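The structures come next, written out as structure tokens.
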Structure I
């Protein structure tokens, strides 16, 4: 978000020239026992790290914004079975992931889901459009994700964001393994 806000400050036309913005970030109402989100459900690193930048980016005139939130990301899980599937491949990326990845308990595939949903939007099976911004009040909620529906939004310039709510699990895991297992092209 920091780099995007900087690009917008350098060239105010930047956001309007892009086809869309796809990002992983924000947390609306995650259903989890993971203490990182169960106790502070609207606190998410990618928006919290630089709330002012996220605020600028979310208010910029993008043609479309698609957001992979914590909520949908928590539905993904890197498992021993997926790693075993990767280990069967001779592709460099699969071999690297299969060799060096260690499972720790809460092994979500946040960025992988965002990237694959960008490559194939049909991966997302449920989504909703909401207004999104970031809490800039210098209190306990500083940096928290704020969202509103059309009917309950305050008078704000916050832009609309397509929030991904659910995905095709089997298709996602197949794409994940297939892409990492794709052989390197020969020159």
Structure II
């Protein structure tokens, strides 16, 4: 697959050939769903916890005598059926993580890249770098490229000026190539790759 390489100013900068083994697969929704679910599960804090009857601070004395009142037999006021008592079967702090094979995670990334390529939502730029960290200038450049909702992937090291300028623009994410992931690819409309990112991805999946 051949794509035209552009500059941030919107000018042609040659062509690049994308590998079919990375960008030319037929996307499978089930694989993408499994990888996204795995990612979101890892992000969950799992710190939600309610107080059980063992945690509630109330008297442990028997509420009233066992017999002779005509009422039901009760002992502790910490029981869940009473107001102020502990919660029965409430959430407890735990990890939401689950395992996903490493090969499936790698395959999911290739399918995500292929889905963007199939939808013609990939733009390749020669370099993600700016002389000054000016957000206004970067917004103008994005306007020329038609970018309003995009994920931009640079090389192993991001240009500091570019990263600072892009950080103030809504719906724009910037990541180094080692941080590329399925969830961020799918949640943004366009995928913008630098030439260094394309080379690194193809080397990774060689």
Structure III
């Protein structure tokens, strides 16, 4: 059976996380991806990477418009293995925390929570204020996972793309999708850290 996941990209800084997520999932056999890229994400993507939304569209199995409430992923009867929002703006965090289904991203996230499926938010903002923190607590209490994309520096990655891909691999692993991007802590890493 084909596994399905939802990948959403919002306008927060770090659009490269959504791009690298879609690139990684494109290589996985028997994985169907359903992508929503917000209008703001298109602007951030262009600014940060030079890519256009059309460059991402071809990486997903299915792509939906930001306000397409008739999309398959807007219904709980459409079964997925979970959803990731990479990156996730504080506007989207707020919408999910309060149940404000103003676009397909927040609607699909609410569907994911109500169906008790994994929802992973790569929340991007710094520093965080109390409103941000309370919204993230609310999402966590509802069953979501807030995972700021903090790079795992202990693996000794040599460039930014490797650091991003380590986070992408970890997120996919949390959705039950194993890739070569996921590295586990092992004896080789422990011995390297003792030097």
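Here are a few things to note about the model shown:
- Source structure of the calculated read-out (Rg and Dmax of the Cα atoms in Å, 17.9, 55) within I, II, III: I.
- Structure from which 26.2, 84 was derived, Rg and Dmax of the Cα atoms in Å, for residues 21-124 alone, options I, II, III: II
- Each of structures I, II, III was scored by distance in nm of label points 7 Å out along Cα→Cβ at positions 141 and 173; the highest score is held by I.
- Computing mean count of other Cβ atoms within 10 Å over residues 37-44 across structures I, II, III gives 17.4 for structure I.
A short reminder: the numbers here are calculations on the coordinates, not readings from a lab. As the structure is a prediction and not an experimental result, all values here were calculated from the model. Cβ atoms are built from the backbone, for glycine too; each structure is taken alone.
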